[in-house]
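Each structure below appears as structure tokens.
Quick note: the coordinates plus some simple rules give every number you see, no bench work behind them. Because the structure is predicted, anything quoted here is derived from the model rather than measured. Cβ atoms are built from the backbone, for glycine too; each structure is taken alone.
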Structure I
Amino acid sequence: MNATLRDDAPWLVADIGGTHLRAALCGPGAPMHALATLACADYATPGAALADYLARCGARPMAACLAVAGAVTGDVFRFTNRAWEFSQTQLRAELGLAHLLVRNDFEVLALALPELMRADLQPIGGGSPRAGCPMLVLGPGTGLGVATLLPHGGSWLALAGEGGHAGFAPQDDLEIAIAAVLRRATPRVTNESILSGSGLAALYAALALLDGRRAEALVAAQVCTLALDASDALAVRALDVFCAVLGAVAGDLALVTGARGGVFIGGGIAPRLLPFLQGSRFRERFEAKAAQQAYVAAIPTQVIVHAAPALLGARVALRTA
């Protein structure tokens, strides 16, 4: 372990998405505490948000791990779904840190999977995990995150990726028609084009257009509310398609990664939809893999309901740095 992580000063862990920043303090032997959620829109930069959080806590950490929504490829990180960027070198100096890790948010979420307890998970369908096999985590939120956790030398290795930006593969006539509508607004329809907050809103509008009517412009939270209380038939259809596509994509990625250790659904949307998701076509479409149906049917799928799982993963990242 890096010597700077042995200091008595607390560790800062943060999960910075396109909408919210969640932060907490912890340490190698200390539980997470001072958990807070900040609205990204309230701050000009992530550094300003983190500095405000630390000022409120009166804390001066020496080490931090930030889980960020996007691909980390160099010193300067640019968020995919928010007009934010920062230099890791400058942010480390700005916050007075001796040690800073910046990792993709779903890479960090993957590291949390072995830390989750039974109460942190809600199963959808059957299947049993196979020990020593890869695990997959994906989840719609502001965007669509994807990562894999691989067994490695008695421990685990998290593999980050940008699977949310893989091309959407429609599986029936309705999905083909939806993709054609979405393609009018973008040259490339991706999994994230549907499996995200903005994607759900776009899906609702596309279904209205296909029905030959003009729908009110809604955000994802409004579509979810109308669908969950069954007060809008179009919202129910949109959420049904959303869950079906999520199942299909999860099953495809399970085939690609060999995730026989389990598939986990994270992100901000799925936990809010649990009753609907459990009764949806999610698991049916997850297993609808023709010759490989038996392969995926044996894989369990579970929704992560822990309040801040990425912060658990950030702590693991610091502990193993």
Structure II
Amino acid sequence: MKIAILSRNKKLYSTKALLDAGEKRGHEMRVIDYVRCHMEITSMRPAIFLGDERLDGFDAIIPRIGATYTHFGCAVVRQFEMMGVHSVNESVAISRSRDKLRSLQLLARRGIGLPVTGFAHDPRTTEALIRQVGGAPLVIKLLEGTQGVGVVLAETNKAAESVIEAFRGLNANILAQEFIKEAGGADIRCLVVGGKVVAAMKRQGKEGEFRSNLHRGGTASIVKITPEERSTAARAASILGLNVAGVDLLRSNHGPVVMEVNSSPGLEGIERATGKDVASLIIQLIEKSAEKPVNTRTKGQG
């Protein structure tokens, strides 16, 4: 098969791992910087170009779309889909997962455990918003933030009001969420491939840090997850239409709650913590999907 990895940097661990895994399994692999692509939107003949080269003949693509380029990246993925190329994660599912508010609404509608979350625009609702999520301490998040950036723990109601006002002064969209104290600054990253959790790790924030992101100095270790946690992670990925996803869970007093579903999960931390070759499992999923495409029920949806 001819498989393209849509990535800005071929030297990144995840990109390189997927490239190596595909080549080991005998596939023709190529890394394409999707930001450098341009599209020809013509009736019945959609095309993608990289410079003067027309990108034809691909059987599948693996989107590794950065948050900064979500809109353009999804347009490129959608163009490949219109050309009949199989995408591991469809464009609609990627954009859906990147919209934190929309993804939480979809998960809540299907009964997935979530932290109590509030969203408002009117500054006069700030006090009510804080009360809604149980008061301080509470977590305030930028809707556009990634890897722990734009996430603040407010220890008091006054601090929460100040942070919310500051974010609103920048015309930023924010969420307020209850703080799951019992999680102890740790979360669980479940890697879902083809509807199954294939690897899981516990990420522990450094001392004094409530965010557990590895990019912020957190540490990773292998963890045994419960059947409920496994089911929650798999269902969350399925609800958003993702065949490959990193699902972040917190262990709360009322069971697992989903913090976020990532459509381009990093592979380095979880492969090193668990010893699992997740990249090869993703390539194997593509091989199966080529024979019998996975129906994620997102085609044609907005």
Work out distance in nm of label points 7 Å out along Cα→Cβ at positions 141 and 277 for each of structures I, II, then name the structure with the largest result. II
Say we calculate mean count of other Cβ atoms within 10 Å over residues 181-188 for every structure; which of I, II gives the highest result? II
Given 2.6 for distance in nm of label points 7 Å out along Cα→Cβ at positions 229 and 245, calculated: source structure among I, II: I
Structures I, II compared on distance in nm of label points 7 Å out along Cα→Cβ at positions 93 and 205: the greatest is I
Computing Rg/Rh (Cα atoms, Kirkwood Rh), for residues 173-236 alone gives 1.01 for which of I, II? II
So mean count of other Cβ atoms within 10 Å over residues 61-68, computed for just one structure, reads 20.6; which one of I, II is that? II
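Kindly point out which one of I, II the value 21 was derived from, the read-out being relative contact order in percent (Cα under 8 Å, 6 or more apart).
That value comes from structure I.
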One of I, II was used to compute distance in nm of label points 7 Å out along Cα→Cβ at positions 69 and 85, and the result was 1.9. Which label is that? I
